[in-house]
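Here, each number is a calculation from the coordinates, and none is a lab measurement. The structure presented is a predicted model; accordingly, all values stated were derived computationally and were not measured. Cβ atoms are built from the backbone, for glycine too; each structure is taken alone.
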Structure 1
Amino acid sequence: MSNEKQQQIQIADNIPGAEYTNFANISHNQEEFQIMFANVMPPSGRVVGKLITTPGHFKRIVAAMTENLKKYEERFGMIKDVPGIEEKEIGFKG
């Protein structure tokens with residue numbers, strides 16, 4: 001039996017559900033990483049989410065995603081690399 005206390009995580013009421021994304025823009029400064037997710041369907045697109053986190057937590061997210069990708073490919077086979085949307089094709093209006 002573990003002595004660790006279980007941590008409760010609540011989902012905020014203003015999060016309606018999942019959004020499809022096929023584009024991510026990642027930037028950073030010394031204190032944080034910013035990840036902007038968008039659904040791009042030419043000739044337009046829309047931002048569907050934005051995350052801002054610390055460098056340490058970003059590194060843990062990347063490690064968790066890498067591990068999940070490895071498990072996925074072990075179960076379902078290698079994912080084919082497909083061409084992505086080039087950033088030069090996307091313009092954001094503020």
Structure 2
Amino acid sequence: MYSTWREKLKKSNRILTPTENDIWETAKTIRRLYLNKTAPQSKLVTLRTDALIARLSVKQKDSFIVTDDVDDFQIIKREMPKLKIISAEDFFA
């Protein structure tokens with residue numbers, strides 16, 4: 001069942017798989033946030049995964065992120081201005 005679902009998503013180009021370059025660019029984003037003191041250093045650890053999700057979203061045409069964690073993605077958006085974020089509350093209302 002899972003394999004069938006995954007194959008259908010893969011064929012329709014709906015599975016986002018990070019590349020080595022995505023991981024590299026995400027690390028550079030986190031580094032810029034650190035150097036610019038855009039976020040507290042303690043927060044940068046938790047932003048790593050969100051930044052990778054954001055990177056994949058920006059790469060994917062007509063993509064956006066639906067999340068309850070809007071604040072973290074707003075921090076990341078400072079380095080990824082093309083990022084589109086929608087609060088889960090607004091999306092599912």
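To which of 1, 2 does the computed value 15.0 (mean count of other Cβ atoms within 10 Å over residues 35-42) belong? This value belongs to structure 1.
Given a computed value of 24 for relative contact order in percent (Cα under 8 Å, 6 or more apart), which structure among 1, 2 does it belong to? Label of the source structure: 2. From which structure (1, 2) was helix-only ellipticity at 222 nm (-39500 (n - 2.57) for each DSSP H run of 4 or more, over all residues; to 500) calculated, if the value obtained is -19000? Checking each candidate, the match is 2. Across the set 1, 2, distance in nm of label points 7 Å out along Cα→Cβ at positions 43 and 67 reaches its highest value in structure 1. For the structures shown (1, 2), volume of the Cα convex hull per residue in Å³, for residues 27-82 alone is largest in 1. To test your reading of the models, identify which of 1, 2 gives 10.3 for mean projected area of the Cα convex hull in nm² when calculated. Derived from 1, not from the others.
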